[in-house]
Structure I
Amino acid sequence: MARPRKYSSEFRDRAMRLVLEHREDYASEWATIVSIAHKLDLNPETLRKWIRQSEIDGGLRPGIATGERARIRELEREIKELRRANEILKAASIFFATELDGQPRRS
C-alpha cells in the first residue's frame with residue numbers, strides 16, 4: 001500500500017514552477033531552490049528532488065522515469081510472489097513424493 005502524500009500535486013507543481021520562473025533572479029539554481037522552499041515552508045532537498053525527477057520524466061536528464069520506476073517495483077513484487085509460490089510448490093511436491101513412495105517424511 002502506498003504512503004499518503006504529504007503534499008498535493010498542485011502544490012508540487014506550483015513550487016517547481018516558481019523555481020523555474022525565478023532561476024534568473026538568483027546566483028545559482030540551489031539558491032533559488034532554498035529561497036522558494038523557505039517561503040513555502042518546505043525542505044529544500046525535497047524541492048530539489050521533485051525538480052530532478054521532473055527533468056528525468058521530461059527527458060532532460062538521464063535516469064529512471066516515474067512510470068518506469070513504478071513498473072519496476074510492480075515487477076519486483078511479482079517476482080517475489082512467484083518465487084514464494086515456487087518454494088511452496090517444491091515443498092508440496094517433495095511431501096507428496098515421499099507419501100507416495102511410502103518413505104517416512106524428513107523433518
Structure II
Amino acid sequence: MKVVENDIIPFKGFLAINFFGVAFVRRDVWREKDAWHRRKCIIHESIHTAQMKELLYIFFYLLYFFEWLYWLVVRPKEAYRSLSFEVEAYSHQGDEEYLMNRKHFAQWRH
C-alpha cells in the first residue's frame with residue numbers, strides 16, 4: 001500500500017484516510033507514532049483496500065456513506081465506530097496475518 005505523508009489530508013485530529021487504495025496520513029501525527037502504531041494503521045487501511053476491491057470501489061464509498069447516515073441517526077456519537085467496514089478494520093488491525101486469511105465480504109460477518 002502506498003502511504004502519502006502530507007499536512008492537509010486527512011483533517012486535523014485524524015491520522016489516515018484511504019482513497020482508492022492510497023493511504024494519506026497527516027505528517028505531524030504519523031511521525032509521533034511508533035512503528036507498531038504505524039503498522040496497525042497500515043493494516044487497518046489495507047483492510048479497507050480489500051473491502052474497496054470487493055465492492056468495486058464506488059460501491060464501497062456509496063455503502064460506507066449510506067451506512068454512516070444510518071448510524072448517524074441511530075447512534076450519533078458512535079456512528080463512525082459502528083460502521084461495518086470500521087468494525088472489521090479495527091477488530092483486526094493488530095493481526096499481521098488477517099488479510100491472508102480474510103474471507104470475502106467479511107465486514108458483514110461481524
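No lab work stands behind these numbers, since they all come straight from the coordinates. Remember, it's a predicted structure, so these values are computed and weren't measured experimentally. Cβ atoms are built from the backbone, for glycine too; each structure is taken alone.
For mean count of other Cβ atoms within 10 Å over residues 29-36, find whichever of I, II sits highest and give me its label.
Structure I comes out on top.
Among I, II, considering only distance in nm of label points 7 Å out along Cα→Cβ at positions 53 and 85, which has the greatest calculated value?
That would be structure I.
Compare distance in nm of label points 7 Å out along Cα→Cβ at positions 21 and 37 across structures I, II and report the one with the greatest value.
Biggest value here belongs to II.
If we compute percent of Cα pairs over 20 Å apart for structures I, II, which one ends up with the highest value?
Going through I, II one by one, percent of Cα pairs over 20 Å apart peaks for structure I.
Match the computed value -23500 of helix-only ellipticity at 222 nm (-39500 (n - 2.57) for each DSSP H run of 4 or more, over all residues; to 500) to one of the structures I, II, and report its label.
Of the options listed, only I reproduces it.
Quick check: 21 is what I get for relative contact order in percent (Cα under 8 Å, 6 or more apart), calculated from one of I, II. Which structure matches?
II
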